[in-house]
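Given below, in the form of structure tokens, are the structures.
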Structure P
Amino acid sequence: MIASTVRRKLNCGEEVLTAKSCYADPELVELIASSGFDALWICLEHKRLDPALVYSLIQACRLGGADALIRVKPANHADLLWLLEAGARGLMIPRVRHPEEVATVLAAMKFHPQGNRGSDVVHADADFGRLPLADYLAASNRETFLVVQIEEPDVVPHIDTIAAMPGVDVLFVGPGDLSLGYGQPGAHAGPEVMKVIETVAAACRRHGKRAGLPCAADQVAKYRALGFSFFNVISDYRCVMQGAKSALATAKG
């Protein structure tokens, strides 16, 4: 089993830098994964992709040397097994409202004694059946990680409880959806959102977990000072848009 870069950095207390894939192109995913990011965030919440294509995207992450972090749609929390068996190292669950949702996902993604995941030892995460069963079960529990998105006002009273749950690795704030939930679309640094950001940072400090969020690269230092250490700093969409805008501006003088 290929060891998780993110898992190693989480264990060592190192900062984690990720990029997001908005477009389902394996070659583009491999390009970004091979650029030095720790993980590539592949979103299945806002996209409906063929499983064979998703497998190719996970493969591309492996080839590029980055972990595949898959965000699953809320309705598909139970449909996690094949993503892990394909080699995804991390799962991200969006729109969480209650700790029970997190417990359900943890049970599905971890083998006994940490959960109740079923095994099929012929896939990529088991080295296609070459790993002895006991080694595979232990390695899978050790090398997978869970990112819980904090992006619903309903979840705010449960932040400390979620941070305390064994198996939860990262609480990842979603400022965009939080601003929508508070009736202030786009106010990513508004008082309500900033209060949640501070609450998440404090809960993660108390329970030894990581606080994460998406931000521009030049904002990492600001949030690092608040206690955050898991960042999404770019996407393929922003690379294309910023590159196109820059090229046009330069060419036009």
Structure Q
Amino acid sequence: MIIIKTKEEIEILREGGKRLATVLFKVKGKVAPGLSTKDLDIYAENLIRGMGDEPAFLNYRPAGAEFPFPASLCVSINDEVVHGIPSSKRILKEGDIVSIDLGLKHRGLFTDMAITVPVGVVSAGSQQLMNITEQALQVGINAAQAGGTVGDIGYAVESFIRSHKYKYGIVEVLSGHGVGRAIHEDPYIPNFGKKGKGEKLFSGMVIALEPMLNNGTKNVTLDTDGYTFRTADGKKSAHFEHTILITEGDAEILTKIN
């Protein structure tokens, strides 16, 4: 069911989104060779709780999961696409790229955001992958307007990626989603599609867009931990996400600091 947020809810989500962006960029500043992914998780949780908010992912149990997610931050390195579980044994190394994905619950409402960042100096190919993925997110945001459809967003993202001479695999089994009263709400928002197809977009909808691009195949596998998705060919993946508000004009990015 599509949920249209009230004016009061939108104001709470604006503040929650700003807080989430602030936390995630502080976590980004900590990323460095020699740090464990658990260090990043603890830092993110402490920042969230220090503001009086709650980490949205900690103990969240999605449909089909055997156990709740055991951390506040998803940390996915290199060929890990999304939902990597932090560990004190996973140490960041020079040249890695790492997706940090975080959800925040502020006054009962949820926002969601992800960025992929370099660990030290990375290869030109890795930097290109991150740049294209981040640009694809903005292209999707630009296509999200009241009166349009979910297919318009997917078509815009897919067309942008296909326009590049580099071949990237668009992950198809994972997608964006509605967000706000719950971590995951309708509609399902793939990063591919056809104009005019899919759910209609209405002013007051709050959705999370999140392109995931692989340097090779679009295919992914699920680790035995039940959460971590990896590229099927072992090549690197990048992931960027914003929570946005649908309006009659340009969409409003809620997960931003200013």
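Please state which of the structures P, Q yields -9000 when helix-only ellipticity at 222 nm (-39500 (n - 2.57) for each DSSP H run of 4 or more, over all residues; to 500) is computed from it. Please report the intermediate quantities before stating the final value.
Working: P: -12500; Q: -9000.
It must be structure Q, since only it matches.
Ranked by distance in nm of label points 7 Å out along Cα→Cβ at positions 134 and 206, structures P, Q are led by P, which has the greatest value. Figure out for me which of the structures P, Q the number 116 belongs to, where volume of the Cα convex hull per residue in Å³ was derived from the coordinates. The read-out was computed on structure Q.
To test your reading of the models, identify which of P, Q gives 90 for volume of the Cα convex hull per residue in Å³, for residues 102-157 alone when calculated. Among P, Q, the structure yielding 90 for volume of the Cα convex hull per residue in Å³, for residues 102-157 alone is P.
Looking at distance in nm of label points 7 Å out along Cα→Cβ at positions 70 and 126 for structures P, Q, the greatest value goes to Q. Structures compared: P, Q; top value of relative contact order in percent (Cα under 8 Å, 6 or more apart), i.e. the largest, recorded for Q.
We did not get these values from a lab; they are worked out from the coordinates using the rules stated. These numbers were taken from a predicted model, which means no experiment stands behind them. Cβ atoms are built from the backbone, for glycine too; each structure is taken alone.
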